[in-house]
1. Ranked on Kirkwood radius over Cα pairs in Å, which label among I, II comes first with the largest value?
2. Taking mean count of other Cβ atoms within 10 Å over residues 20-27 from the coordinates of each of I, II, which one would give 15.2?
3. With helix-only ellipticity at 222 nm (-39500 (n - 2.57) for each DSSP H run of 4 or more, over all residues; to 500) derived from the coordinates and found to be -14500, which of I, II does the value describe?
4. Looking just at mean count of other Cβ atoms within 10 Å over residues 36-43, which of the labels I, II belongs to the structure with the highest value?
5. 40 is what came out when relative contact order in percent (Cα under 8 Å, 6 or more apart) was calculated for one structure; which of I, II is it?
6. When FRET efficiency 1/(1 + (r/R0)^6) of positions 28 and 156 (r between Cβ atoms, R0 = 25 Å, to 0.05) is calculated, the result is 0.60; to which of the structures I, II does this value belong?
Structure I
Amino acid sequence: MIILVTGTHNSGKSALAEELAIGTNDPVRYYLATMEVLDEAGRKRVLKHRRLREGKGFLTIERTCDVTKALSDMKDAARSVVLLECMANLVGNEMHRETSLEERSFVSRILGDIQFLAAHVHNLIVVTNTYEKDAEGYDDETRAYVRLLDLVNERLLEYADAVYRR
């Protein structure tokens with residue numbers, strides 16, 4: 001099962017996703033962290049999320065790219081819930097890794113990774129952000145990122161078994 005939790009920055013998506021993960025009653029809970037920590041603000045955000053997860057039984061796996069490789073770090077993946085936090089980070093990380101960026105193949109590859117991951121775990125919860133598509137002040141790279149994330153999110157909405165909006 002794929003569960004999508006979507007919304008704006010600081011809307012409570014993470015807390016909701018954690019509640020949903022706990023509610024699955026799967027015996028193993030993985031938190032698949034995709035954020036690449038680049039500065040002090042990032043370190044603080046990671047610490048905040050770790051504190052919020054304390055005592056909830058999550059095992060953390062950090063993968064900024066190639067999320068399917070996280071399966072090799074999981075024991076009994078088929079009986080687990082995986083909370084992927086978050087698609088916005090993953091898209092940004094993968095975008096900066098690409099040497100040539102063709103939208104359709106990029107989106108297909110990301111979605112293929114998500115489907116592969118979902119096929120090997122009991123429940124997959126994906127957290128993602130939404131951004132204003134044509135906000136003033138976006139540079140070309142930011143506009144490209146928002147477009148890619150939007151395309152990925154649209155496809156995730158098609159594949160998700162359940163969607164929660166914040």
Structure II
Amino acid sequence: MTKYLEIGKIVNTFGIKGMVKVKPFTDDINKFNILKKVYIESQNTKKEYEIEKAQEHKNMALIKFKGIDTIEQANLLRDGLIIVDRENLEPLEKGTYYIVDLIGLEVYTDEGKLLGIIKDIYNTGSNDIYVIKNELEKEILLPGIDDVIKEIDIDNKKIIVHLLPGLI
């Protein structure tokens with residue numbers, strides 16, 4: 001498993017007092033309120049910053065970092081990725097996973113047939129869509145619903161799915 005996780009990207013400044021606007025890569029924007037320190041990776045460097053204040057604003061996170069007090073300083077952070085050490089995050093609820101942990105897992109049907117490897121996961125709002133590529137590089141799209149996704153085994157790097165009629 002990856003030690004560090006990307007949880008957002010700084011897309012702009014906000015106001016004149018050093019706040020930044022962050023596009024979250026998490027479905028729970030409140031994670032930013034819980035974190036005390038994060039890393040910002042920008043231009044091949046990674047530097048630690050302390051979060052002074054975080055709040056939600058129009059499906060984005062607004063964050064004020066300690067020591068970033070002007071719009072000019074905040075602007076230098078633009079396009080930076082916000083990264084956290086996995087150890088600093090609260091444990092996930094049972095049955096929930098970080099996307100980065102699912103990418104690369106082999107996907108098998110409940111009949112034992114290998115469908116391919118997970119290459120990406122998209123969120124549509126109502127459910128996730130798992131993008132699977134087979135050995136011929138053909139994409140298979142499966143909905144991330146309980147009727148289809150039967151078992152996720154991170155340790156053994158595989159997912160068991162049930163193919164509903166007409167799904168592929």
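1. Details: I: 16.1; II: 17.7.
Largest calculated value belongs to II.
2. Structure of origin is I.
3. Values: I: -14500; II: -1000.
Source structure: I.
4. Numbers: I: 10.6; II: 15.2.
Once mean count of other Cβ atoms within 10 Å over residues 36-43 is tallied for I, II, the winner is II.
5. Working: I: 40; II: 19.
Clearly, the read-out refers to I.
6. Working: I: 0.60; II: 0.35.
Source structure for this number: I.
Read-outs: derived from the displayed coordinates by stated rules, not from any lab. In this text, all values refer to a predicted model and were calculated from it rather than measured experimentally. Cβ atoms are built from the backbone, for glycine too; each structure is taken alone.
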